[in-house]
Structure P
Amino acid sequence: MSRREELTKHIRPEPREAFGIEVGPWFNPIFPKKEGYRCLVLDVYDRSTLESRALHDCNVPKEAIPNIEEVDLLGAATEIQELAEGAGYSPQIFDYVVSSHNFEHLPNPIRFLQGCAKVLKPGGILAMAIPDLRACFDYFRPPTLLAEWLEAYVANRHRPTISQWFAQHSLQALFERDGRQELTSSLREDPTKFIPLRTLAEAWNQWNAWNGEENQTYHDAHCSTFTPASFSLLIEDLRFLDLIDFSIVEVVKPGGFEFFVHLKRGKTFGQGDESSDAFYEKRRTLLFQIKDELAENSPIYQNALEALEKKRLGIRLRLRRWEQKLRKVRKAVFTR
């Protein structure tokens, strides 16, 4: 299944007939207008600025620059409700909001989720592709806690904090593959190939240089880091606290370095009657799943898997030898 198919599989009606918003597609829109999609583009930069930035970015293929679309909603993703209303769109008219590798940058995720619920129809879908911290340069960072999101929400935060920038740059790692250093890996690869950068002193010096200007300058960073289970826990907790009007349709575990999230506006069948006991039992399960996920691509876990695989292969080899001996015995018995 392609990324587009994965992100669109829960959108109804068919994506070309549905009306939606794509957050920050830059040069790689999932639902480009030129292909017939009824999709508004939301970005903090207008098209000319995006094209200029792409021209000076060595990571952007020059042939991809024409893919940059006109920006319909100009502003921050956390202002999605205000931007849509300011552009003349009524509340609750969109079938979907789609976002690829934007959510982790948001300084106030709760406000974004609340805004998406305001613009989506009942049953509308928020579909997102999110990097898994276990398979990208966030490998050595812990999953984001609910307390961090609540703090940003209560403070009505509009920018990443200096400490969030510091967390990313002091713990950033690159994955060594075939003599190259890359930003991502997969859960199937050796985690010991993640090499933490030697940037602790530089990050601290930058923090001191920026001290006092946190509210004036936007320093981009991964404000949140996730595994699939840690993301699910955040959503379930927020739903239980009545801070968001979303339920989880599906969280698809990664085949590569990202996982896919499908949230539906409103409660799914049965959730409205969920007891406190049922919620806390689900929460306990997710908390254990987070521990399992973090161990899943740790060196000690991978070494244990390799040892078990060698043992399994050894058992298969011995079993094959015994089968060969048994066939010889049977042949000798039946040929007498």
Structure Q
Amino acid sequence: MTVASDEHLRRLPKVELHCHIEGASRAATIAELAGANGVELPVDDPADLYKFTSLNQFLDIYGVVCASLQSADDFHRIAYECFEDAAGAGIRYCETFFSPGFVIKLGVPVSTVWEGVSAAVVDARADLDIFCRMVLDFDKPSGPGHALEMAEFAAAQDRDLLIGMGADSVERGVDHTVFADAYAAAGRAGLKRTMHAGEDGPADNIAVAVRDCGCDRIDHGFRLLDDPALTDEIVDRRIPLTVCPTSNLIIKLVPDIESHPFARQRERGVLAMLNSDDPGMMRFSLADEYVTVARAFGYSLEEMEAVSLDGIEASWAPDDEKAALRRRFEAEFDDLRSEYGLEARAA
């Protein structure tokens, strides 16, 4: 077993599949955009904006962030900065969420959001050492009509830029079966499908996502192990979970990282990989997540390299891109081991 330094773990190449551009926004950027757009912040110091201790408090602040985003340029800025920060955390490939449902309610059309976000994806691909695709996340509390509208919008976009559809926000009090038609429409259009499920709701929501809505992936999946038969199905079908331990800790789903089910999920054979969720608002990057999880569960460098490679498998990248990413990651693993004076990976 090889033990890596914190710096080594931070520099590992990574894939991220669960990050929201709105929640990745830098506090200083939101303060500037809020001022320009006539939105009053609930704090005097922007550094205090991202302080919360529950999912509901988080969603309240998320609302302030969204109210500050009103033009295509605003969305371009936060998306580009999201990719910039991701590249700095060692992320080489990402499938990133944007959630127009929040700003649609404030009068900003989805076309404006996509104009800015899609331009940022193109610019980031050209400027940064990261390749990005987007996932349109609809707002579950807004209902099935909104979900279908978002599926129809997503279907009309360039699939290389907008690869899938997801669903976010709270689970409690939401009947997840009502979204089956929207997901069916997304599937017919060739969109990949995922859903936030089993975070603040039961494992039953995960079952609905994969069985009724045809989801290829599950976001969070915190409660999966509560249902052994469903866990068997997820393992057998190799359906990935985009797990966010520190995010779950911050909103108090667990008292500490050691109590998070991530390690037990992987031991059970679940394709569970690491993500930051909302790195700006959580003030915690995926590089931080790798260090925190490795220390909490006593993972070796070999185990963390495996977590990194599992991110490639869990992605929706075409097979040839996955193969190229794997070659690149393994070369970077070797270079880092050599740089830090560690033994080579086993053949």
Structure R
Amino acid sequence: MRFYLIIILLLFSNLTNAQFNTRLNLESSYGFIIAHSPELQPFAQNNPYGFSLQYQMMGLSEKKWAACNCFHYLGIQVSHYNFANRETLGTASSLSGTFEPIIWRHPKWTFSILSGMGFTYLDQVFDEENNPDNVFFSSKLSFLLFLTPRLAYAINDDLALSFSLAYNHISNGGQRQPNKGINFPMIGVGMSYYLKNEQLPKYSLYDEDRQISFFLEGGLTTRRAKGQEGRLPSFSLVFGAIKPLSAINGLGAGLEVNKDYSLTVNNSRLESIMPSPYIAHHFLFGKFDFSQRMAVYTQKPIGYVENLFYQRYLLKYQYFKNFSIGISLKAHGHVAENIDLRMGFAF
């Protein structure tokens, strides 16, 4: 978990010595649980509810603008969600880092996309004897990821109302089984109070390079092997390309080769090498890149998973000119498998 703390600290390391707008945002939410496998169907009628409190800062300098090619908030979120099934699913209390670029703004209206990742504490998890029905998660300390489009209306210079539609995911990243992971979309209504709200300066949109660029990327995580104690490494190596189509959109493709030492093989460790070509969509916000990859297995160990395809959701930050760091989530459909640390080099 130290890897993920390092990423959050690096993303916030440029927040000093600059001019900022700051705000507090309080939001209440209500939603439903997606039953993505038959054993989860009894929980499909549950309606989670809860609240989140955010402290956010927006840099007003041209340097901060250039990092995203837009004005954006970085912040911290505290949230608490009740899954409306106290005995089996319990509640989730979370601390997350957030990134919220402003996509469109009007004198009174603003549309933004809030995203974040953090740690969550679950007070009810799977227990073979006392809680066998909760196959969503089995680790009290797990991960929360969310993506939230948000529309806000300014009442005055100090207050704004907001309406949001969030997609939330909680799992332990494959650290312990069972780990179906819980997916719960929510609608939210909130209010923002601005501690400081200066008028936004005007900067010209940078003319982004629209040429195809290539990169190498490495990934590392650890996984628990079946029938064994301790954890074994899982490595990934990616060769890919990105073609920007607009200021914030791009398409990509490449090949990911994964070698997972936690998987059972019959004859040779070569069976655990999984080459997977992929296609991707990229949201490009200056130095931030949020990509969604769809990959297909060309080879995998017998008995690993039935799925032919998998998704990888990746948030990267260009920390130096050609060097990037990030975090990715691998999933089969709605079921998360693992979270890993990523480092890349563009050329």
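Values in this text are rule-based calculations from the coordinates and carry no lab data. In this text the structure is predicted, and so the values were computed from the model without any measurement. Cβ atoms are built from the backbone, for glycine too; each structure is taken alone.
Work out the source of 24.2, 95 here, i.e. which of P, Q, R gives that when Rg and Dmax of the Cα atoms in Å is computed. Please list the in-between numbers first.
Values: P: 24.2, 95; Q: 19.1, 59; R: 20.8, 69.
Source structure for this number: P.
Out of P, Q, R, choose the structure whose coordinates give distance in nm of label points 7 Å out along Cα→Cβ at positions 222 and 326 equal to 5.0 when calculated. All intermediate terms of the calculation are to be shown ahead of the outcome.
Values: P: 5.0; Q: 3.3; R: 2.5.
This value belongs to structure P.
Upon calculation of helix-only ellipticity at 222 nm (-39500 (n - 2.57) for each DSSP H run of 4 or more, over all residues; to 500) from the atomic coordinates, which of the structures P, Q, R produces -1500?
Working: P: -12500; Q: -15000; R: -1500.
It was calculated from structure R.
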